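What follows draws every value from the coordinates through simple rules; no lab data is involved. A quick note: this is a predicted structure, and the numbers were derived from the prediction, not measured. Cβ atoms are built from the backbone, for glycine too; each structure is taken alone.
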Structure I
Amino acid sequence: MMAETFGMTRAGETVTRYTLARDDLRIQVIDYGAVVTAIEVPDREGRRANVVLALDAVEGYETVSPHFGAIAGRFANRIAKGRFTLDGTTYALPINEPPNTMHGGPEGFAKRLWQAVDVDATRVTLRRRSPDGEEGFPGALDVVVVYSLPEPGTLRVDYRAVTDRPTVLNLTNHSYFNLAGEGTGDVMGHIVQVFADAYAPTDATQIPTGVLAPVAGTPFDFREPVALGARIREGHEQIVLAGGYDHTFVLRGPAGTLRPAASCLCEASGRRLDVATTQPALQLYSGNNLDGSLVGPSGCTYRSGDGVCFETQGFPDAPNHPNFPSTVLRPGETFTSSTIYRFSVN
């Protein structure tokens with residue numbers, strides 16, 4: 001394990017970068033936002049590359065990052081109109097994607113300094129206390145995220161949280177993958193499979209309607225491997241609303257058990273990613289809002305479609321949809337979830 005100063009926040013806090021390695025896999029994590037800034041893996045010729053989009057400096061993560069590699073919370077994804085009711089009390093959250101709250105608000109977990117503990121060559125544990133009322137959410141929440149490399153080619157992310165008051169919680173890692181290598185262009189040719197038979201259509205503000213629709217016969221059918229971009233320009237209403245894919249898929253099998261969520265293959269490089277999770281859902285996001293204004297470590301700009309996210313999580317806006325799996329966490333309970341990213345070469 002290597003620890004080094006990555007920079008300083010605008011508030012004068014030192015940000016540290018941790019490098020973990022096992023065999024051919026190397027990852028880098030900073031304690032600001034618990035951000036994964038690099039995942040380096042070889043291609044079929046043994047050439048190494050960083051396969052996640054990133055930024056060079058703390059300032060970018062503070063001001064312009066679209067959650068590159070960060071832990072999104074206290075509630076990942078969207079909450080409609082920044083409001084929810086829990087046990088008869090209505091809570092108002094800051095609106096940062098009008099008219100909704102996105103990824104926990106403008107000062108969510110991605111914008112906070114975490115504390116690194118229990119660090120070694122293949123593991124870093126990051127924790128923070130989110131105080132009662134932070135970004136409008138009730139309850140003081142103690143959160144732990146563990147990044148580890150338990151075996152060759154495998155990155156595991158484990159989450160744990162407890163609260164002193166009833167609250168809502170949804171956590172995910174928001175890495176944007178490009179298996180050809182960061183800064184090499186779009187990922188529309190990546191071959192994607194999602195282990196889901198249904199998805200959650202949204203309204204015009206990308207809030208789920210509450211209906212869970214079958215993927216069959218739609219551009220959302222990734223039950224068999226298909227190029228990410230094969231149907232992304234179809235005139236399907238949901239594709240038009242989101243400008244591509246930014247939708248929740250209902251994963252097969254019981255939540256709480258580790259099971260396949262998605263796979264992704266870059267045929268040119270041979271790099272393959274397999275995702276497994278205990279979470280009930282996967283948000284597939286095709287980087288629609290990347291507009292060329294951000295420059296990665298490669299020195300290249302990031303444009304729409306230059307990365308794809310596989311965000312394992314609870315359902316968006318779940319506090320406002322009684323038919324969705326609950327995201328409520330109560331005192332005496334412990335929230336846990338795990339996601340595994342397994343890299344290999346075809």
Structure II
Amino acid sequence: MDKNAKIYVAGHRGLVGSAIVQNLQAAGYTNLLLRTHAELDLTNQTATAAFFAAEKPDYVFLAAAKVGGILANNIYPAEFIRDNLLIQSNIIHAAYVNQVKRLLFLGSSCIYPKLAPQPMKEEHLLTGPLEPTNRPYALAKIAGVEMCWSYNRQYGTKYLAAMPTNLYGPGDNYHPDNSHVIPALIRKFHEAKVSGVPTVTVWGTGTPKREFLYSSDMADACVYLMQLPDDQYEHLLGSDESKSGKFEPPLINIGVGNDVTIKELAQTVQAVVGYDGGIVFDSTKPDGTPRKLMDVTRLNSMGWKAPTSLEAGLKVAYQDFQTDTTPT
């Protein structure tokens with residue numbers, strides 16, 4: 001990507017988008033197109049088409065999405081599938097119409113089957129049932145992968161889908177009901193420390209294993225992929241299965257390649273926050289998928305590996321929480 005290229009980061013205020021913007025700015029990219037939801041409703045096809053027609057971005061990072069944890073996915077399934085389908089369909093089609101050079105579609109590890117072999121490889125997509133608690137969101141993201149693949153096959157576009165593992169870091173959502181596991185735990189342990197309560201209750205048995213990627217590392221991987229030379233980048237764009245006979249979606253995993261149990265995660269967050277009480281696991285609450293470890297062989301073999309340890313990333317995330325969030 002040329003330093004003066006027009007780069008649109010959809011969802012630039014979220015955890016993913018804000019980290020990508022910071023990475024691009026640090027690398028010297030100055031021509032960034034950024035719009036808030038109030039300025040541009042990406043679920044509105046007419047508005048999205050008009051924006052692309054007026055601005056003509058060269059590159060697109062599609063990080064805009066409706067996201068949330070297990071509770072939010074259970075309460076708002078219709079919004080999770082509807083809004084995400086609208087956002088990605090509007091952007092991907094507008095990118096094609098306006099001849100965007102490259103588009104990176106950001107998804108989630110939940111696109112893989114609930115009981116996929118571990119670690120999960122890109123080829124495990126569509127090989128089994130999904131985790132029911134986030135199936136609407138996962139199906140929307142799978143549709144986004146297929147849409148990138150379809151446009152590449154039919155129109156010769158260069159759209160790549162990147163699937164990060166569980167993310168955390170500065171700018172996360174610390175809402176008491178609609179947040180993911182790390183921001184939820186940071187908030188719980190912090191509030192327990194401040195109020196002096198003797199125990200913190202964590203959902204589930206504590207036995208499921210999860211992989212966590214620091215948001216700045218994720219952004220670095222995304223920019224790394226978009227900067228690849230044409231031959232390397234185009235190698236990632238999948239093949240036409242009717243011709244190749246192979247299931248090769250334009251998909252690449254982004255992760256750290258190792259995981260921890262929820263119990264180990266809770267204990268690490270407890271130590272980072274400095275909470276001295278006990279931890280109680282509520283086994284009446286859902287555990288979700290038993291394990292979700294990404295196979296990152298493909299990305300690592302191209303020369304990129306995540307540099308930030310979980311403890312180091314959590315320390316920065318907790319500082320961010322204290323600085324930017326006022327607990328209630």
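When mean count of other Cβ atoms within 10 Å over residues 42-49 is computed for each of I, II, the one that comes out at 13.5 is I. Upon calculation of distance in nm of label points 7 Å out along Cα→Cβ at positions 50 and 274 from the atomic coordinates, which of the structures I, II produces 2.8? Working through the options, I get structure I.
Here mean count of other Cβ atoms within 10 Å over residues 2-9 was derived from just one of the structures I, II, and that gives 13.9; the source is I. One of I, II was used to compute Rg/Rh (Cα atoms, Kirkwood Rh), and the result was 0.96. Which label is that? Going through each structure in turn, the value belongs to II.
A value of -13000 was derived for helix-only ellipticity at 222 nm (-39500 (n - 2.57) for each DSSP H run of 4 or more, over all residues; to 500); which structure in I, II was it taken from? The read-out comes from structure II.
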